[in-house]
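Structures incoming, each one as structure tokens.
What follows draws every value from the coordinates through simple rules; no lab data is involved. Computed from a prediction, not measured in an experiment: that's the story for all the values here. Cβ atoms are built from the backbone, for glycine too; each structure is taken alone.
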Structure 1
Amino acid sequence: MRSRYLKNKNQPFCDFFKGWVEVYKRGAIAAVTLNKYLMTQRRLAELAPDLTLAQLDRRNYQEILNQYALTHEKQTTLDFHRQLRSCILDAIDDGILTVDPTRKATIKGRVAAERKMKYLNCSELSSLLKVLELGNVPSWDWFILLVAKTGMRFAEALAFAPGDLEVSAGQIRIWHTWNYKSPLGGFASTKNTNSVRSVAIDALLGDQLEKLAVDRAPAEPMFVAGRIFNSQVNDRLAELCRRAGVPVISVHGLRHTHASALLHAGVSIASIAKRLGHANITTTQQTYLHIIRELEDKDNDKVISYLETLAK
């Protein structure tokens, strides 16, 4: 039974938050985002099961954040805080609370472990594509080729259907995803509104996909047959990487490979952000900052070389 959104300051904060999620979030946000709110509710119930709204003040709110931060990185703690704060601000708007206990909250957290993005360089990608076994029916090898050449997210590529292919325009329309995390599957919305997009493809890929789609229903996902797990694709990709003699990466690493290859080819960061379906260009810049800096260093060398050719 779903929790009710009770305007009662004597109820536990965790129960109020759960009811708030049901009223304001369920049905309004993507399933993956809703699961994050539900996870926040569970952690809140563990950290402060009996704390009521009436008892909620700056000190015990900070203590909740501090306890959460002991086992989470700072960014994750910030996300936890933002979700709680959204609920609390609504409680203030509804007249349940009169003071904002989140004011001047301090965000702590464990030091983030250094993460090294795994992707292939252009030569390695070429070697990988050469060992793909592309038959006459859809397979994970075809799926890997699709992701490598479009930069699609895993769930976006799973949702790809013949009707999304626009050969005459030389592009693929991306407008939904496949809910592979659910046993029932089914189409789902994209990660954000910017993820609804069309990506240009080369003529060869267009012809290949058109032939592969012959006699298939326009709205039928080409790569979905029963329950799908990303480990199925990653296992096949790992086998192909080893066969090609290149570092083993994941399907998500193929998306990074696609973006990095475009950066090295001189494609603008704005165009890449649009192609990847990022919410804004800042996301793209932050994700590929190390590659951008590397290219800037090379550009600086070119600038100096050019300036040295100018007459004094």
Structure 2
Amino acid sequence: MQALIAAPETVEGFRLAEVPEPVPEPSQVLVEVRHASVNFGEVRYLGVLPTGAVLGYDAAGYVVQAAEDGSGPAVGERVVAFGAGAWAQRGVFGTDSIAVVPEVLDLAEAAALPLVGITALRTLRAAGSVLGRRVLVTGASGGVGRLAVQLARLGGAYVIASVGSAQRGEGLSALGANEVVVGLDGIDEPVDVVLENVGGGHLVTAWGLLKPGGSLQSIGWASGEPAVFPPNSIFAHGSAKTLQSFGDASNPGPDLATLVGLASRGVISVQVSRRESWKRVGDAIEALLGRRVSGKAVIDID
């Protein structure tokens, strides 16, 4: 079969190649992949991946071989999956890492959900109930940010979406943001929760905006800059503030089913702003790294 694989010896860092077809384990299904998502973190670190590794983590398609142990969906089911090896004509995924996609939801939209959706959902869950609380989402124009805005508003929060420019903030009010701000300087009241996607100085400033007892979920580090906390800036009177990291992508199936259900009912909108053939994945990668994608980029395995 064909797949996009890591090629650190090349300028691009990837290439389309013939590779052996994957062989599923008893608890895995074989999926014919029709669409895959391109995530910022995946393409930013292409150069450190081992030569020949099949790229990608978000996939949607059809089950062509059911799990030998009897778990998971049947042959022919439309599914979305999270796991290594998504940028290929076929991939194997554990039955705890997939969800069935109803006919009402486009498979290309479903492919955009796994990584960003699981991240937004689980970091909000880690912060606790957001009903009636002020939630700040930094880097809100990206894939994680746009879903986090919607999920936080769905949970009853007052949502502040921070973006890098007014243009990148377009559409966020319609998704549920009560305020859309450029940077963080315009926020003059403390917040209860921060979902932080930028890192560097943004993280330091966002920490200073937290109320006593507040929670900052450190999700991404898009800025690539160090975060330097001034002396004593961690100290605060009152209930302890917390800064938590995120990296738990284990057993994503149930959360994928939740996200697919919300999207299928129109409760959340999957923001696919760029879609093209996987043979032009280089264009999508360049656009992502150049901050020219608001929301998600999806490639068609055609």
One of 1, 2 was used to compute mean count of other Cβ atoms within 10 Å over residues 131-138, and the answer was 22.5. Which one was it? 2
Comparing 1, 2 on distance in nm of label points 7 Å out along Cα→Cβ at positions 59 and 283, the highest sits with 1
Computed 12.1 for mean count of other Cβ atoms within 10 Å over residues 211-218 - originating structure among 1, 2: 1
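Quick check: -6500 is what I get for helix-only ellipticity at 222 nm (-39500 (n - 2.57) for each DSSP H run of 4 or more, over all residues; to 500), calculated from one of 1, 2. Which structure matches? List each step's numbers first, then the result.
Numbers: 1: -16000; 2: -6500.
Answer by label: 2.
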The value 19.8 for Kirkwood radius over Cα pairs in Å was derived from one model only; which of 1, 2 is it? 2
